[in-house]
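Right after this note come the structures.
None of the figures in this text is laboratory data; all of them are computed from the coordinates on show. All values reported here derive from a predicted model rather than from experimental measurement. Cβ atoms are built from the backbone, for glycine too; each structure is taken alone.
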Structure P
Amino acid sequence: MTVKIPAEVISCDNFIRGEWVKGEAGSHDIISPYNGKKIGRVTVPSAAQVQSALKLADEAQIEWGKTPLKERTRVMFAFRDILIRDLNEMAHLKASESGKTFDEGKAGLMKGIEVLEYALSLQNIDMGGKLEVSRGVSCEYRRTALGVIANITPFNFPAMVPMWTIPIALTLGNAYVWKPSDKTPLTSIRIANALKEAGLPAGLLTVLHGNAETVNAIIDSPIVKAVGFVGSTKVAKLVYQRATALGKRALCMGGAKNHIVLLPDANPELAGIGIADSFTGCAGQRCMAASVLLAVGDVDKHIEKIVERAKAMQLGNNMGAIITKTQKDFLVEAIGRAESHGAKILLDGRLAKAPTGMDEGNWLGPTVLDGVKLGTEAHAVELFGPIISIIRCKDLTEAISIQNTSEYGNACSVFTNSGAMAERVSKEAKAGMIGINVGVPVPREPFSFGGVAASKFGHGDITGEHSLDFWSDVKKITVKWEKQNDNNWMS
């Protein structure tokens, strides 16, 4: 389906205490990657507005934290119904500002709804616990909200990434402060309005726009107890260091340079589709995209299938645009540098033509680089575009060694028909998420999302069961009502 780009400029303000409030610190335009035209204008809050918003969120959270879990969950049920009702409209909007295709926009929302459905189950699965630990003595734990928490989200998934945390954090009883990407803030309007319609009390969701100044003001506030972040490794590390230096919890997801190991016994059709779709999906602008293909032995027939599949991608139809002209220019130059470093271009995305009527958009076709040398930019740097670098390996040992020398550790996949080889990669690859004949190994809920090494700063994962302990505290209660005759050290 063709993405419907807004015909009129959308005003995007800050959501404070259940109302849209114009920021006092300036504004900037939102440009669609599809056609280079202005589709929105966002206003940025002043430092005073940020602090006022955080104080209002803190006040609202007190009553919300006392509200029974089952009652909080009812709001989330209504929220889900609204998201399903407005699914197509929201998919068009998020695609038009992020460069995704309609189907990718819709899929991201559905993944967010999957996390929401996990949050809906908390009323039945996260029931605390109580045991008699000694005669006349019992111990119990209860989960309690932290208070006000904050999340800073990236441009590439303007709905899915915030939906990783919004449902769980709110259901646990927190107030949620959201700083969307300054490139893709328009989706936040629909999500905030949906939660308001669902009956979320005013003040429990706050949306504040801007850049580093807004982020730093949020992190530095003593009101904010925990910080989540998804974005580049450079910024993830800065956010983590700033938050933890203030004694706050922080879980910051960084970049990636995901490797796929391709073995000669792999199914050529399955590998061709899985690998091509991995590096071309979302125009390569996702932290789970394939970036390096470790080609073990004679796999030329498999590579031919990958190139064939990627070559068939149609810009504007089943492949989206690059977020900004600056990023597109960087990718074009990176392809040229890879060629100068000795890589052979099997498929050149620089030659791809823009969709009809969208020449001003940021378009780049799939690019396949063969014979990439270790240590070059194409091998080691996260390019964040539809480019895959092929490194030829003599055996699986060499392939795993290359994977494990990467500074990142988000994902690693292997394509093979050998269970033994697949198990070896699963055990030896240093990555938080492993795929076997799966090009994008994103776990389904309740299995949680998270990498290792420079792909994550902090402990635990951002979704699933592991996220519960990050967004809440566990209170332990020990009870004794009367003296027992047989005293021991426990009683």
Structure Q
Amino acid sequence: MPKNTKHRGLSIVLLALMASLSLSLNAGTQNAERHQQYDKAWDAFIEGLQRARQTLIEQEQFAPPNQDDRISAEGYRYLLAHLERMIDMNFRMDPKFPEFHASMNMLRKWTIENPDTLYLKAPIDATGYYKVTGRAANHQEWDTSKRGLSGPKAPRLVTFQTITNVPGDSGGLEEMADCTNATLDFNNSFSLQVESDGRFEILIGAEKPKGYQGNFLVSQNEMTCATTGTTAVREANYLAVREIFSDWENEVPLDMEIQRLDSIGAQRPPMTPADVSNTLETIATHLPNQIRFWNLLHAIPLEVYSDENQDGRRNLPLNGINPPALPFTAGGVAGAKQLYAAGSYQLAADEALLVVVKAPLEPHYVSFQLGTPWGEGPDQRNYVSSLTGHQNPVSSDGQRYYIVSPTDPGLQGWVDTTGATRGTHSMRFVFRDHPEEASMPTATASVVKLSELAQRLPADHPTVSAEQRRSEIAVRQSHIKQRWRGH
């Protein structure tokens, strides 16, 4: 081999080795930087978990006072449920590739949720157009508000709302006053255009296309904040859907899909180290903030534990109920057109809180449910811890009776505290049209000894045997498994 050829070959090998070494060094530097990024995000995530734990126990974080073993144990489960929800939604949500997510289920309960409701959210942004396609089972009751259809039928009420944000991420009550959380537009089953076979479509975008005649929701809207007086263009980040069930034996969820029109068939890019790190840091911030926000809501504006502002009354009166009205807290993204009434309870084993409701105009939907100090509805699958208008019909005197007690009195209208001796209770009313003042529902509440209940009820008030109660719970178990798909 010629000498110069031999040297040239060695030079090529050396250059290749140097290039390889350079690539290895660069890769090593990149790996080190990437792991530093992960380490920083992971440390923030763990620190966020610790701060979230403190919100369960510290009075400085407005944790529920006088916690017994049950409240404490439920608090840890509540924290982990928030974490599970945030992991699921933060890693899966993408407004370019939207899908519906269950905000609530039998684990992830928060916001003093309605146990009759399937809460769904899909991420959107105001730069795109989205189409929801769906199909409802027999929806005749949407048109008439009459009850009584049997066989598979649509939920009692369905509401679609474009909203700005989910309450609680800031960790402070200020967001309730600055219109951070707002509903931009809504449509419900009273006005939704539906084909005879139950099919429907909803278009969502910043502006309705010229000549479009179908269901439409705006994702961008100029709004004036009632509390601050400021006017600004607000953009929706979510489509929120509430499917509300009254007849749990026959009503079934909608079949539904959402698509962003300019992303159909496109491929979602894989996650990057920055995506993962940013998500970990977001969860680290939002997890303790969410728990603190709902702690604050119970303690201050709702006044569950005391007369916080010393005005001589509590917004959620103890063993009482306030008049049905539009929501006064976190109302920006509350269910559109819903009226609320609420209170708190503290009972002995031989006592009941008797709530009597009279509605001159029968609501399309009415419900009664309990809440824990963490803002969760107690187990509605295995206990009668909530009642709808279908489940608790009007009694012979034209009123509804709700009997809140840890002990089953064997009567229609019992709402099981699941053994808890204190908590909150709330009602929701939905009418086709807002009632005149004279037709507004009224509600009263008083503590009654179980032994004296019969004296406060109509003589023919229905009794419920142990066997009937088991059948009642069996319906609930079957429905909840179907509502959340059970798998």
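Which structure, out of P, Q, was helix-only ellipticity at 222 nm (-39500 (n - 2.57) for each DSSP H run of 4 or more, over all residues; to 500) derived from, given a value of -12000? If you can, show how the numbers build up before the last one.
On the way: P: -12000; Q: -9500.
Considering all the candidates, the number was obtained from P.
Tell me which structure, out of P, Q, gives 158 once volume of the Cα convex hull per residue in Å³ is calculated.
Details: P: 158; Q: 220.
Computing volume of the Cα convex hull per residue in Å³ on every structure in P, Q gives 158 only for P.
For distance in nm of label points 7 Å out along Cα→Cβ at positions 251 and 323, which structure out of P, Q has the highest calculated value? Write out the running numbers ahead of the final one.
Details: P: 2.2; Q: 2.8.
Checked P, Q; max of distance in nm of label points 7 Å out along Cα→Cβ at positions 251 and 323 sits with Q.
Could you tell me which structure in P, Q was used to calculate distance in nm of label points 7 Å out along Cα→Cβ at positions 43 and 475 as 4.0? Show your work: numbers first, answer last.
On the way: P: 4.0; Q: 5.8.
The structure behind it is P.
If you rank structures P, Q by Rg/Rh (Cα atoms, Kirkwood Rh), for residues 107-394 alone, which sits at the top with the largest value?
Checked P, Q; max of Rg/Rh (Cα atoms, Kirkwood Rh), for residues 107-394 alone sits with P.
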